[in-house]
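Each structure below is given as structure tokens.
What follows is calculated from the coordinates using simple rules that are stated; it is not laboratory data. Note that the coordinates shown come from a computational prediction; the quantities given were computed from them, not determined experimentally. Cβ atoms are built from the backbone, for glycine too; each structure is taken alone.
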Structure 1
Amino acid sequence: MLSVLDMLRADGAFQFTALAPGTGLLADQLIRRQIPVRDFSVQNEAGEKLDFGMIEQRLSDVLAELQPDILHANSLSMSRLTGQIAMAGLPRLKRTGHLRDIMRLKKKVVSDLSRNDRLIAVSKATRDFHVEQGLDPLRCLAVYNGVDTERFQPRDNRTLRSKLFPSVPTGHRLLLNVGQICLRKGQLDLAKAVVGIVQDRGDVHLVIVGQRHSKKQESVDYEAAIHEEFTRVGCGSHLHMLGYRDDIPDLMNAADILVHAARQEPFGRTLLEAASSGLPVIATDVGGTAEMLRPDTDAILVSPGDVGVLQSAIDRALLNPALCRELAASARHRIEANFTVKIAADQLAKLWSIEEDCVTV
């Protein structure tokens, strides 16, 4: 969304105000872009969710003051909120929301979402999934995410490799995974597959970029199990868990292959960025992934949750650098033709269709 905002602001057709927590990484990025930020949260200072009446009042008060033409919610939960709020005093407000998740919804949630004027799904798979749950197919449409193809582009990785991974011997292979650490992203499946490969050949390393946000014990155990897969066979030095990073373009240029083992993926931003970077991709064929990257043309796609199949796909790629080069080149061309941030911005501008103020929640 930040890249799309940059593009739309440059065109001068929209003026944006963001309703978001007043401090943090998102606020910093918005302020750097000179987008006004109104401090807004659905939680109290203790991190507990406020009751709906208080949330609705907070949002209604801000909207009554700003009088925007468009209220855009950038997630499913916020899209539910914008569908729930009363419209008294805001007769011209157009409500739109983004559906970035594939998840089962209760009937009440579907009803709340349906009160928005438009719902934007990030892939056809995401749209179809929610339409099957009861969303109006005429109200819900797919608009693909876009990527900044200048920021993410192929570059020589030799200097970056030695700078970012000085402890990795020259000639060893780096497998990169980027995403929140959780069961849905499948990092444990990937860890098991890579350990199987490392036991056969000692020149492969797994780099995991991302954080675990959930504090639930099952999530804590899941992250610990990733480490355990490597340490139990004595190859802990082949796992590099980097946590949050803001140098993703450099990491993608330094790696040899991106491996995305997600068990559910509406339309992965990481896949867009890797393909745009010229990084060969191995991914699970879930959600909208095949809409972005064609199997055996732009990427190697495998079934989710099957460690053996994933391990075989990684082995195949490691043993066939020519195939990797062909897939990466094809994927880059596909991204440039279909999934740039300019294309995404143009589609959103057409959807919003009025050149007035816009508030993003």
Structure 2
Amino acid sequence: MAQKIVHIVGTGTIGEPLIHLFADKREELGIDEVTFNKRTPQFTDRSKIQDLLRRGAKLACGENVKADFENLGMEVSYETEEAIERATVVIDCTPSGVGVANKQNFYEKYDRPGKGFMAQGSEFGFGKPYCRWVNEDAIDPAEDRFVQIVSCNTHNMSAIINAIALRHGEDNLVEGNFNCIRRGSDVYEDKNIGAPEVGSHKDGAFGTHHARDVWHLYQTQDIDLKLFSTAMKVPTQYMHTLYFDMRLKQATTEEEIVAHFHEHPGLSTTYKKSANSVFAFGRDHGYMGRILNQTVLAHNTLKVLEDGKRVVGYCFTPQDGNSLLSSVAMTMRYLYPDDWESRMGTFDQYLFDEV
């Protein structure tokens, strides 16, 4: 039987925890080898690279920088394209726009049956969008060998739409308006913004790319949603917060919504009111400091108006845990299409009904 090898490109916000996760859970997930690519050797990254190597992951890099990595004490196992060619699944975690270029320059050369490629976040055009629990039936691992794992905010918006509006039918949402209140920088970054910064409405139909990305995600199921989003950054490093305002055809109640959240995996509620307290819960109780839920609904902000046909409130985007879980789920769908869901059970303990 051919080896099952997962290769991650990039060691940033998504790449590093994915390498860590696959290396730690290699046996439970049925993975033979985990490899990762790093482009630039530098002292500031040495500690994390050495830790990933200690966990059993293997480093790949360009032939021209191999000696530089090794001189810094980081063992190199493969050359960049060699690692891509060997891999069963490749997950591109490079900055926005690079993944599509890598597809054209590298991945398409190695596209063959039994191999899968993913890109993280706003890599529009890389492949079919995917979000765990939202459009499972729209993805065929045998046919869809290029898949875009949508961003953490797209996960959140999609989960809220699914849970509140579409559980009563795909045509139940009249319209949805959203405000993505985004962290200014990630916790690992040495930068922040000093004041709230509003975003531009560059998309005439959707406002920002967040609503556009959710629309395309649901288009994989031939569902056409009326969505609009706006966005702003605030000076925090914790996690994103989403305000939603949805109008429905069929009336609902707050009790009905909360009950649905508690009955379905990936959905969570909280009585906490601040992103830092939700973030702290993930640090103390999550996996690698992360909640893996798709969304965390702020219970006290939920309000049903206009005879049950308008729902407003806030929910927290669980850092990047939701997109990490979708990345693992899609990997398992490529490697083990017949029993992938049972293998995902190892993460059930990090999905919380309440935070």
Structure 3
Amino acid sequence: MNSYRVIGLMSGSSLDGLDIAYCEFAEEEGSWSFKILQTAVVAFSAEGIQRIKSLPTSSAKEIAQAHSSLGNYFGNCVHEFIQKNSLQNKVDFIASHGHTIFHFPQKGFTTQIGDGAAIAAQTNLAVVCDFRSADIANDGQGTPIVPIGDQLLFADYKFCLNIGGIANISCKTETGIVAFDICAANQVLNFLANTFDKEYDARGEIASRGKLDADLFTKLNAVNFYSQPFPKSLDNSFSREIILPILDESPISAEDKMRTYVEHIAFQIANHIQRIIKKEKISLSPEDKILITGGGAFNTFLVQRIKAQTKLTIEIPNEELVKFKEALVIAFMGVLRKRNEVNVLKSVTGARKDTVGGAVYLPT
């Protein structure tokens, strides 16, 4: 048996903070198991959130400076996490996703800031980061990257749905696994919740009070991205440049917009599941389940609408896994990178080949 103890770092597009997960992985005869041992979420300050939001329109100098600053911040957060949990000499290395500023695979580039060298210097541990670039270089979408974890750590689930800032899905097929981004999710719902002076719509209570608006629903579903074949991926600008203007043009109340957008998310998830089933010629059985993780799993109303639209069995795991699945999988991708094994799949991204993604920084 080979075992690894790794800290995984995830900063998602919802900007709700840095997820830190200290995980243990064990491999025996090709089968993997895992444990999440310690976790933490370090919230970003209001000033930090605004700075990150402004970066896509900032100068190259400002982005380079933010890359260094965020890396040092991540490193300090991990150092404090290790001290607090008495993990000195118990961590093999760190795997960090970074924070996505640009993602334009059609133009051949993606950018995740949070300098791995700075993290290594602050923690005196090796760091694996920049998991997407090798796939992009091989003409892939560079996302989603978590399906390798869905394949090897969550093999019991037919579908794995993550509802974060962006909703994405993976599905096991007879020949492997397919996965892609579906739509903007918490990015938009949180934006609407902000109009009620709330960070998010707890349990979907605001949306549940609203009414479905047929005109807005139709306009949202007519967005060109939804008709594109998979594999496909979304940049964070999709919400800002495509979805929010459609919502702004609608004269209905914020509650009705929230209700309509929840239905839009559920509809697109159900629609894309059916497209997967048709394209991959999948015959579903009663045992086939959808595992839902990410912040959207706590939105009771949204989950109810997904269940109603898909008519499939939904499973919400324990709260820790809901919150930290992405950090867990980033840690696992770091393990595969250290073993020089494939961690980004061409069947998911459309790349020319499977890749071993990740740059490695060693402590000085």
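Per-structure values
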{"item": "FRET efficiency 1/(1 + (r/R0)^6) of positions 57 and 329 (r between Cβ atoms, R0 = 30 Å, to 0.05) from the coordinates reads 0.50; which among 1, 2, 3", "result": "3"}
{"item": "For 19.7, 61 (Rg and Dmax of the Cα atoms in Å, calculated) the corresponding structure among 1, 2, 3", "result": "3"}
{"item": "Winner on percent of Cα pairs over 23 Å apart, for residues 185-336 alone once structures 1, 2, 3 are ranked, highest first", "result": "2"}
